[in-house]
Structure P
Amino acid sequence: MPIQRLNHAVLYVRDVARSVAFYQEALGFRVVNSFPGAAFLQASGSTNDHDLGLFQIGAQAGPSAAGRSTVGLYHLAWEVDTLTELERISAKLTEMGSLAGASDHSTTKALYAKDPDGIEFEVSWLVPAALLDEETLAGRSHIRPLDIPKELERYGAQTRGGVGVSI
């Protein structure tokens, strides 16, 4: 039985309330369960019991050294269904001062941001399999700056992304 998908992620954070507020405002997550020092959040379009667990370890916690001096998780990635939604989230993350970058990976259009603890995450829209052409597939080895208006013109504002589809 092969793995089907990631069900949820759990993060250690300095302040659960601050992190909950961030993920609610930035990505529209909602709290489905909590207890002192912990919260479990669900994405608005999800059918998972929860998509993100947050456990508080306190203000004294040092920054993650993952990727700089230790091994560890680089980032989490969530998919959106339309480029309109990607554009909306880009504006929200920019407004919050959290957007760290935006890349066109040819088959994936991605935003990169950091939460209040500096934990990086990605929000992406995947080109639907039916719209993958030779040019798009050949471009996967090159990372370019993301131009959302150009992608909206090419694929349409309401074209549903290839949720979970990667080639």
Structure Q
Amino acid sequence: MIDTLFASVSNWIERLLAWAFIGAVILNFANVVGRYCLGQSITGADEVQIYVMVCMAFLGAVTVTWRRMHLRMDVLAQMLPPGARRVLGVIERLVVAVLACFVLTYSWKYVGQMFMLDRRSDNAGIPMWIPHGAVAVGFTLIALMSLWRLGRLLAGDPAERAADLPATAGSNAS
């Protein structure tokens, strides 16, 4: 059930970011046409595009994490015996969870400050807690996913153990 929830959240984020990216491309096109054909640009268009990219990076990392599509340097790890790979998998998930918890702790504090101060971007007037919130939400979900997978690995879940095995030809795992 939790796997299904994380998969649904990951898919929802992917669709949301796809629509946000399409919107940013349209906004950029309109801004270029306005600037070069009409002599006027759209105020705040560049800010909106930057914040969409921030959301794509930090919320997109959630989808990448869930699908195990992140970059890994695992050439040596794949040569280890299964027991050593399992220990390394535990350490990897634990380190990701700890680092994500560190970032999310400070991110949520900063989001709270931006919200309380009602800080807004200079040109578009976007509440700054929104782009900073993307960082906090992203790392919160990454921490939860890592802790969930760590628990499954420690419980001996065969599917989680298989995630640390060498990739087969044609798979997306690295």
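So helix-only ellipticity at 222 nm (-39500 (n - 2.57) for each DSSP H run of 4 or more, over all residues; to 500), computed for just one structure, reads -6500; which one of P, Q is that? Attributed to the structure labelled P. Taking percent of Cα pairs over 30 Å apart as the criterion, the largest value within structures P, Q is that of Q. To test your reading of the models, identify which of P, Q gives 0.75 for FRET efficiency 1/(1 + (r/R0)^6) of positions 5 and 141 (r between Cβ atoms, R0 = 30 Å, to 0.05) when calculated. Of the options listed, only P reproduces it. When relative contact order in percent (Cα under 8 Å, 6 or more apart) is computed across structures P, Q, the figure 20 traces back to P.
Here distance in nm of label points 7 Å out along Cα→Cβ at positions 77 and 157 was derived from just one of the structures P, Q, and that gives 1.7; the source is Q.
Since every read-out is calculated from the coordinates, none of them should be taken as a lab result. Being a predicted model, the structure only gives us computed values, none of them experimental. Cβ atoms are built from the backbone, for glycine too; each structure is taken alone.
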